[in-house]
Structure P
Amino acid sequence: MLANIHRRLEHISRLAVWVGGAALMAAAFMVTVDVLCRKFLGITMSGSDEYSGYVFSATTTWAYSYCLLHRSNVRIDALYSLLPKPVAACLDVVGCILLFYYMSIMTYYAGVSFVDSWVSDSRSITTLGTPQWIPQLFWFAGLVLFFVTLVFVTLYAVLSLLQRNWALVAKIAGVPSIADVIEEETQGQDVVLATGDTANRT
């Protein structure tokens with residue numbers, strides 16, 4: 001059951017990344033048109049810089065869940081790879097718990113900021129006067145998706161640790177191995193490492 005939930009969250013996070021990427025492309029196109037019009041026609045699209053900033057901040061949070069599920073977050077693993085598997089698994093779980101603590105605070109205050117903007121009808125100080133709750137809604141939604149995903153990943157890792165399933169903990173929350181990275185980048189094609197280990201382990 002937990003594995004199925006993990007797959008569904010991965011599917012949802014992948015859709016969120018695609019939507020965020022499309023929004024970034026649209027923002028980049030809008031800025032490009034604005035620059036060209038300003039250069040050759042002497043006119044400008046008011047608000048392109050403002051909206052692109054909103055899009056960037058919102059879509060960044062929409063990628064958090066995908067990054068977590070694919071263990072793409074940057075970690076210094078100089079000593080990690082030398083540790084015994086039980087110790088590494090414990091550190092993975094501790095890392096998830098600490099991240100959960102941090103994100104619970106951040107998500108809470110992001111929600112408070114969104115509600116305050118909604119209630120007080122806060123608007124940007126630009127000529128557009130954009131209601132701040134609109135971009136904050138998308139920003140907050142990304143954080144909520146990430147927080148929900150993080151809660152699941154933390155519980156999944158803790159249960160796996162209690163079952164002494166070190167390999168599963170590493171798969172859920174550990175630092176990806178070279179073989180894992182190659183398999184991710186090549187979509188599971190037949191790739192042989194220099195050591196003779198295959199990246200395709202299906």
Structure Q
Amino acid sequence: MKKLILIGDSIRIGYDAYVKEKLAGRAQVLYPAENGRFAQFVYRYLDHWQREGGWGSDADVVHWNAGLWDVLHLGPGDDGPITTPEQYAVTLGQIARRIRSLFPRAVGVFAFSTPIVEAGYGPDVWRKNADIERYNEIAREVLGREGTLIDDLYAVMKDAPESARSDMTHFYTPEGTERIGNAVLRCVCPLMGLESVL
């Protein structure tokens with residue numbers, strides 16, 4: 001049976017069970033119970049999740065994301081996103097190489113961070129779509145050099161109707177879960193040699 005690993009922040013938590021259900025009997029779908037949070041958190045805990053989750057090293061696809069926590073602004077006295085662009089670039093490269101080391105036969109896929117509703121934030125913390133787009137482009141550049149594929153979930157969810165949103169950040173409605181989950185399935189199924197489940 002094929003093996004898919006999903007790693008990421010609360011956006012991933014919104015579609016992981018959906019993807020697992022759709023691939024039941026066709027692929028083993030594994031993911032950590034906890035939120036992947038920042039890029040540095042993913043880098044630090046990759047081997048822990050692999051070991052504690054009994055994932056093994058034979059994954060076919062590792063689909064991962066990090067970014068929404070990294071672009072978070074803290075106020076007052078905001079000094080820019082929590083993770084600087086330079087730090088983000090370095091850490092993404094580290095993660096990509098770590099994935100290749102831990103899962104040597106897997107195809108690595110990075111999912112772009114999804115857009116937010118800026119009006120829902122502030123004044124203590126906020127995000128900006130301009131930062132998300134900038135960090136997504138950093139990921140495209142850095143991970144392109146690492147041979148990691150891109151799943152553009154930003155484009156998939158950019159024009160999602162309000163009814164797909166559960167709040168200014170997430171898509172935990174049935175409509176949102178289906179929209180983003182199906183996008184992930186369209187990405188990973190061909191990479192695992194599986195016919196579409198949609």
Structure R
Amino acid sequence: MTDLENRIAQFRKMASDDPDNELGHYRLGQLLMENKQFDQAVESFKRTLELSPQFSKVFQLLGKTLLESGKKEEAATVLKKGWGVADERGDKLPRDEMGKMLVEMGESLPESKRPAQTAAPAGGGGFPCKRPGCQQGSSARKLPAPPFKDEFGSKVFENICADCWTDWLRNYSIKVINEMRLDLSTERGQAEYDRHMLEFLGLEN
């Protein structure tokens with residue numbers, strides 16, 4: 001069994017053991033897509049969107065996977081909906097990628113419904129969280145301080161809302177450690193943990 005097949009098996013188990021695990025379905029879809037198992041990848045991405053309908057990056061990947069499967073009409077529908085979600089949320093990278101695919105397909109781009117930018121409401125609301133799967137919208141709250149005293153801590157503080165960070169710490173990080181059986185005392189275990197954290201937060205780049 002190849003390393004890719006091993007990872008697919010791990011995330012398939014994670015998604016099976018916890019059907020509401022957004023991260024498990026998302027990563028499984030990515031790995032299945034990488035392994036050219038497009039029909040199964042489509043199902044994983046669709047389940048991810050059921051759990052997190054504002055996860056704009058997943059619309060991009062689902063649209064691309066549908067195109068690889070020869071389902072152009074369905075891909076166009078998904079990409080247009082995803083473009084609208086990304087545009088409304090201000091997720092520029094996935095929006096532009098979906099726009100590029102639509103243009104290459106000969107489709108017209110949807111009309112932007114993004115409201116004019118206004119000042120954030122008083123009381124700390126309206127923090128523009130950059131995590132693609134954030135569902136807090138205008139109610140997102142900024143962290144009170146960087147979670148770590150380093151460059152990464154500053155990046156989280158500047159880009160990730162308090163609820164998404166808490167969700168990672170209290171829920172998904174525990175699932176990753178348990179399901180992947182990570183030993184954080186080892187360099188490999190810590191590296192794997194960090195990779196999943198960056199993917200969850202949308203800070204891979």
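Values in this text are rule-based calculations from the coordinates and carry no lab data. Model, not experiment: these values are computed from the prediction.
A value of -0.76, -1.09 was derived for log10 I(q)/I(0) by the Debye sum over Cα atoms at q = 0.12, 0.16 Å⁻¹; which structure in P, Q, R was it taken from? Label of the originating structure: P. Of the structures labelled P, Q, R, one was used to calculate helix-only ellipticity at 222 nm (-39500 (n - 2.57) for each DSSP H run of 4 or more, over all residues; to 500), giving -19000. Name it. Of the options listed, only R reproduces it.
From which structure (P, Q, R) was Rg and Dmax of the Cα atoms in Å, for residues 19-98 alone calculated, if the value obtained is 15.3, 51? Present the calculation step by step, with values, prior to reporting the outcome.
Values: P: 20.7, 65; Q: 15.3, 51; R: 11.5, 32.
The read-out was computed on structure Q.
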